[in-house]
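So, here come the structures, one by one.
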Structure 1
């Protein structure tokens, strides 16, 4: 039997909020559970742009249309719980190299060697599955296929950058995810520079983006992504 904690609202995953309930109903109306999960996934992935920011509740993520990984997960979890689908947070420790393409060099250099990545997990057909909606499609590497499908355990972080899974949680352990990014988030000017950098990345064509990611991540990681894309 599923733990009720994965269906209840929290201060960050506000599945009770009228705007979130209304949005969730529109996204899931007339759909099977699997289809509703994918509808919510695509909405959070592409209608909410990835950025860097402090922890904020799901309703602010919905209203602002932007969010860092743990905030996008809060919105996704809130939407899923609002339509009766159990959802929780998964925290992963990852190499900071995963973020290298997404940050200006001087800000990337402020990061520790590893940071915490958060994603949503959903409970379907007796299994917990990762359903990572962190990166909006224009920010993805051209060969990194990340469309969630029923039965798939999806994380948007290439395996080469994963250190370990830290655990799963009904509510977000805010201090744990915020601390590694503290220096980066200390000034509004820094966040503005990140967002300008991300908009330039989103505007790149596929060939330019491929060269950019190859330079940032190295050819070995890119080769792994190419092999995966060809499966």
Structure 2
């Protein structure tokens, strides 16, 4: 099976073409707020480089979050539209699972994304020998210290990876202790990993309805307090 994979959950977007032999091509954009104008043209360029027509794509995979609101909406809408137009299956892949795919690193991987407002979105995975991540702690959003407390029940060395390290790396390492080490803060989820994870799922017949695939934003909604309106006897508007 040959599939197109899309990753737009962070400021670093990417598109990849993957088949049973591996990653055929990938393009990466390190520029926020340009996902929409960049995505489809570059996907077309990748296919041209591989001498493939759009009809050669047999499946779509897209990173579904957690991540940025706008980027996720653009990626999912693009993948869903392509899947419907081409009548090919679609699957969503957890962004943190894709981020956990760190080649050649055995043991526990702790992917963490900056969820803003003083919190991180993270999960805990163990990499199998084949490089497939096994989820040990499902994705959650919390302060660095509260997230570290959830991880504490799982023993062994930890590799921290993701853009949350730029802002919260020191707090995470302090809370986790000497067993934690950090990768470079500029490591981002990649479409190549999304495609590699999705390929066996699509081959098994897994798929989602393009009309119902929704982003996982990775943060709780904010409920603003209702304000009293002056001159109306204190009644809320």
*From 1, 2, which structure was FRET efficiency 1/(1 + (r/R0)^6) of positions 17 and 193 (r between Cβ atoms, R0 = 25 Å, to 0.05) = 1.00 calculated on?*
2
*Work out the source of -9500 here, i.e. which of 1, 2 gives that when helix-only ellipticity at 222 nm (-39500 (n - 2.57) for each DSSP H run of 4 or more, over all residues; to 500) is computed.*
2
*For which of 1, 2 does log10 I(q)/I(0) by the Debye sum over Cα atoms at q = 0.12, 0.18 Å⁻¹, calculated from the coordinates, equal -0.67, -1.28?*
2
*Source structure (of 1, 2) for Cα Rg over 2.2 N^0.38 Å, for residues 1-56 alone, computed value 1.27*: 1
*Please state which of the structures 1, 2 yields 34, 46, 18, 3 when P(r) over Cα pairs in 10 Å bins from 0, in percent, for residues 97-136 alone is computed from it.*
2
*Looking at volume of the Cα convex hull per residue in Å³, for residues 25-88 alone, point out which structure of 1, 2 has the largest value.*
2
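Every read-out reported here was derived from the displayed coordinates using simple, explicitly stated rules and does not represent laboratory data. This one's a predicted model, so the numbers in the text were calculated from it and none came from an experiment. Cβ atoms are built from the backbone, for glycine too; each structure is taken alone.
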